[in-house]
Each structure stands twice: as C-alpha cells, then as structure tokens.
Structure P
Amino acid sequence: MATRYWAVSLPVGQTSSLWSRLQESISKSSFDTPLYRFNIPNLRVGTLDSLLALSDDLLKSNNFIEGVSHKIRRQIEDLERVSGVVSSSLTVDGVPVDSYLTRFVWDEAKYPTVSPLREIVDGIHVQVSKIEDDLKVRVAEYNNVRSQLNAINRKQAGSLAVRDLSSLVKPNDVITSEHLTTLIAIVPKYSQKDWISSYETLTTYVVPRSSKKLHEDNEYALYTVTLFSRDADNFRTKARERNFQIRDFEYNPETQESRRQELEKLNQDQDALRSSLLQWCYTSYGEVFSSWMHFCAVRVFTESILRYGLPPSFLSVVLSPSVKSEKKVRSILEELCNSSNRHSSFVDMNMNFKNSAKSLAFPYQICQNSRQL
C-alpha cells in the first residue's frame, strides 16, 4: 500500500484566490484527494546563473538525501525485527512523518532565509553526510559483535566433528592421571555398533568397558574411551583407520569459565549496541527527514522561480491523489495554470510514501522525488 504526495507549484498570476479555486475544484472533482498548503518562505533568490547552477545539482543531492533516509529506515526495520520491538510510528520533531510533511513549517533558526540557497543546500548535504558516516560507524561496531557471536554459535551448532565440545563434556567424563587419559571419539551414527564391538581391541592398553556415549546429532555420536597415556597416539592411528575421529580436547575449568564470560559479555554488548543504535536511528531519521523536506522546499522554490520568473508569485501545495484520481487532479492543475496570464504549466514533484503492511512503525516512506516539467 502506498500513499503518493505531490508537491506542486502553480503561478498565481493576477488573481489572489488561487488557493480557494483549487480547494473548490478538488472538492468537486476529486473529493478523495487530501490537499494541504506547502508553506515555503520568501527565500533569497540570488542571480539567475546561481539558480541555474543550483538546479542542475538538486536532483543529485536529492537522491543522496533520499538514499540516506532509506538506509536508516531499513536499519530500523532490521533492528526492530531482531529485537521483537513493537513498532511505533516514526516521528519528526515529535509528530508523525506524514503530519510533519502536510503541516510543514520552515525552521528559520536552523536555516535562515537570508542565507543563499546554495549555502542552505550545502549545509543540508553536509549534515546528512555526517549522519551517514555516523551510521556506518555504529552499524559496523554492532555488526562486529554480531559476527563474533555468530561465529561462536556456529561452533556450538555445527556437527560433532567440528563444534566446540566444552558444553558436552563434563569434568566427571574425563579421567586424567599419571598413567591414564580419556580420549574423545567422534563416531559416525551408522558405525556405533562397530565402535562398541571394536574399541577395546584397537590397541592393547584400553580400559575395558570404559567407553561412554555423551551426545548424538544427525551425523555423529560422541563417545569417551579411557586408556593408558603411552598408548594414546597408537589408538588415534588405529581409530582413524576404522573411520573413527579422535578429537583433541582438554578440560580446563578456567578456560570454560573464560569462554562463558566472553559469551555473556558479547550478548550484553550486542543488546546494548542494538538498543543504542535503534534509538539513534529513530532520532537521526527525524533529522534526515526534516532536512529532506527543507531541501524539497528549496527545490520547489528554485524551480518555480526558473519557471515563473520574478518576483516570486506562486502557490505551493501538497496533495495526495489516489491512483484513479491522478489524471483528474492533473487536469485540474493544468486548467488552473491555463487560466493564468503567465504560464500554462506547473512544477510537480512526486513523493511516494509507502505504507508497510508488516509494521505500523513505517506508515510513510518516501520512495521517489522527481520533477516533471
């Protein structure tokens, strides 16, 4: 499900009732189309050459800002899915994203209207670039901990031939003395009967009935066997000839405790980093979206001046026609432009907001912002 918003600029011409006429036309012919004022302040125009140069760069900058907003949104989706967090609407300055757009107010303190348009656009680009760089660092730190945990989990979840055996072999399963040692044998499941019948005779110094089965997975069974230490190497060789694998294993309580603490710390670090990253993403998404809307306002202003000329005299609005109403709404806009003494076309910037069916946390997502002149 998607909600498309159009940011539209129409020339005012000699009439001052364009807003009322637009409201009336939309209400009569496309009553299901929400319509809002897009309040753009009187920005500093500068020279024609500066406007033309800025116009050439606006699309590239827009794609960059849009891309960063999508990166943050996708990261939020991933983190919420992993965390099992009940999603809530993304906000900008404390209000839902769609409300911020449809009730947009220019932030004079952050973007003084007396500043050149190029300075405003460059400032937005720098700010969003810093947020993107910070995102990369934070995600890399989080993914590094995840990778370490995944590596440990793979060892724990792999087959007995390769996995860590420390959680399967207990202290009382192992005998270590001056003359005796316990070996760990990995036996194919189909060869277990062969192991039971042959392990005592593989070499001379095996303790009778000393083999004990500790664990079994889909492929292998884990057995212990006790024998004289001097015969251990010979037993390994004979076992290998019968397709039995002898795993090197030494039970060390200090090592086991160290591994347990390491795993616990990694889990704690992952949870802390995930929570911190998620909160940062919530905040940063709002900052990027706010910057993006100010950028869109500059873009509409610039294109309107280049299209309609000076002094600035245009009506900028945001509307959201349904797919079946788009043709009719466009016809209404063209008709209003044709009634003007100045121009017969309008500046149109399409912005698609995607409504996620899986999560209410992202009711609106800008997918496209392109001008159609």
Structure Q
Amino acid sequence: MGENKFDPTAALHEVEEKFQMFQILNEEGEIVNNEANPDLSDEELVELMSRMVYTRILDQRSISLNRQGRLGFYAPTAGQEASQLASHFALEKEDWILPGYRDVPQIVWHGLPLWKAFLFSRGHFVGNQIPEGVNVLPPQIIIGAQYVQAAGVALGIQKRGQKTVAVTYTGDGGSSQGDFYEGINFAGAFKAPAIFFVQNNQFAISTPREVQTAAKTLAQKGIAAGIPSILVDGMDPLAVYVATKDARERAVNGEGPTLIETLCYRYGPHTMAGDDPTRYRTGDLDNEWSLKDPIVRFRKYLEAKGIWSKEKEEEVIERAKEEIKDAIKKADQAPKQKVTDLIENMYEGEKPHNLKEQFEIYKEKESK
C-alpha cells in the first residue's frame, strides 16, 4: 500500500504529543512564561498564599485530630494546595462546587463553616447541612460520582440562563470510572458550563497512574468527549489559576465545559484509614516531589517580589491554629447523633411499618 498504508496509531500519537504541561512558575519560584502570567494584584497574591499556608496547617491538625480519635474519615491534602486553592481562587461566589472527599478545603473557602467540615468527617448529618447561599454539595465518597452530578448541575445552570459554572474534582483513579466518561460526555454534548478537574497525584490509593490507564495523559481523555482539555503543572498556583479562569470565561460565554488535569502529588497517605504509602511509594519519589512543593515555590516568588515574609507566614499559621481550635470545639458541642435522627432524616411523612416500630424502640432507649 506504500504511503497510503493505514496507520491506526497516527491520530493517537498526534493527540498525545500536543499535551505539553502548562506552567508559569517553575520549581525555583521563577516566571518561565511571562506572557501567561495572570494580572493578580499583590493583595490577591498574598491572599492566595495565605490560603495555601492555612490549608497546610489545617491538614496537619486534621491528621493529628484523626489520630486522637476526634475526627473520622480524613483524606490528607498536603501537596495539592495549588491545585485546589488556586483553582478555587479563579471562581466566583455564585459558582457551584461538587467536591470529592479530598476537596474539603475548596468548600471551606467557598463558605462552608470549618466546624461543619469537621462534623462531616465524623459522619454527623449536621456536617451535610449547607448554609443558605453557600453553593456547594457535600463531599462525594463514591469515586467519580460527582462528575455526573456536576454535568446535571451545569445543565440546570444553563437552562436557567445563569452566568455561573459547576466545578468538580476527582483524582487520577476517578478518571478510570464510568461516571467520569458519562459526565464529560453529557456536558460536552449539551455544552453545559462545567469545569472538570482531574487531580493527578500519581496514585489511586496504591495503584500507580501508569498502571491504571494506557493514556499518556489524563487530559487527553477529554478529547474523546469533544471538550477542550489541558494538562497543567498542579504544583504551580499561577498556572492552575490561569487555566481555571480561562475555562470559566469560556463556560459562561456558552462555549461549554473544560477538562483540566493538574499534575500534582499527595505527600501523605490516601486516607487516614490505614493506608501506608511507604508500601507502594519510594523515598526517592517522595524527595523528588518535595522539591516541587507548591508552597515553597510560591513563597520564593512572593519573597522575591517583597510581599511575603517569615513573619507574615507565622501570622497566618497562628491564625489557622486558633480558628481550627475554635472550630473543633464547636463541633464537639454539637448534639450527639441518634438513631432516631437517622430515621427522621431519611423519611419524610409516613414511615414504613417496620421503621415505625424501630423508631419507637430507639426513641424509648434514647430517652433514658
């Protein structure tokens, strides 16, 4: 067949080669893409850094509280602050966030009181009672399910003619779920205003990214759904901010959804429920990624600009510790959850006969 020989791999290679990592701030805190550098004021840069430092302290304290038995389920976030908080920094208050279980920081900064986030970790129903005007859904435990929900929320936004977006997050493991494909395909077909994040932290619990999929990037999976997709340095807050800001502008202008893969790393275990990352990650890999720490990188950049200092960082750390202490104290004061609460929350109106009996039994027990 000569030059006309059919090559089924040609298109694949062409797509893969186009996905180069978008970066603005390198590991040394230097601008390497000045053309893309966002027009953020010094005050905005300081605020973003403050949120990242605060969240690192929140992560450290949450791990300690978990070990003390004062929190329940917890998924560490250290290493993903740029991916999580710089993306959120590009959003507006009216936007909707549909988080995964590791994405508590975004919804806290979006308005969920910290004490309620702690109650969510404990499995307390009050932790899922979102205040009026805070456009978030409770963190999704089912891997990838938030992608389908985000597509639905985005379609609702579109039908109401609102200039807002639905934003959701999952990990690299979530991109292997059926809900992932269904969500991006649905949103793409209807040009729904959604932003889909895949936070590629290299491991789905203990499964390395390269084992779970043959795709060289996770961003390229969005191409199959016909939606714009980008691979971003997830340890670079400026690049994450720019990619999110651009995706949001296109979404509210009716240009449909975007898939953003943020290349990052989680420094801790998958969750505090017995995961031991030393069994599947090497010390060399941890050390390699520690040099890319988003907070260290951003600190160098802001210090070079003369707008950040050790003293300012200590102020943020102390404020975080005090607010976390107050929040856990308030969570401790919440009424203990009862079996009758569970039954009443699950059923409105007439209860099934068997639950009526059980309700009365537990009501009597709880009254003693």
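For distance in nm of label points 7 Å out along Cα→Cβ at positions 44 and 132, find whichever of P, Q sits highest and give me its label.
Largest value of distance in nm of label points 7 Å out along Cα→Cβ at positions 44 and 132: Q.
Say we calculate relative contact order in percent (Cα under 8 Å, 6 or more apart) for every structure; which of P, Q gives the highest result?
P
For distance in nm of label points 7 Å out along Cα→Cβ at positions 12 and 300, the calculated result is 1.4, so let me know which of P, Q that is.
Derived from the structure labelled P.
For the read-out Kirkwood radius over Cα pairs in Å, a value of 26.2 was computed from one structure; give its label from P, Q.
P
Distance in nm of label points 7 Å out along Cα→Cβ at positions 84 and 156 was computed and gave 1.6; which structure, P, Q, did it come from?
P
Determine which structure produced the value 1.4 for distance in nm of label points 7 Å out along Cα→Cβ at positions 52 and 292, calculated from the coordinates; the candidates are P, Q.
Q
Of the structures labelled P, Q, one was used to calculate helix-only ellipticity at 222 nm (-39500 (n - 2.57) for each DSSP H run of 4 or more, over all residues; to 500), giving -17000. Name it. Walk me through the numbers before you get to the answer.
Numbers: P: -17000; Q: -14000.
Label of the source structure: P.
Each value in this text was obtained by applying a stated rule to the coordinates, not by laboratory testing. Just so it is clear, the structure is predicted and the values come from calculations on it, not from any experiment. Cβ atoms are built from the backbone, for glycine too; each structure is taken alone.
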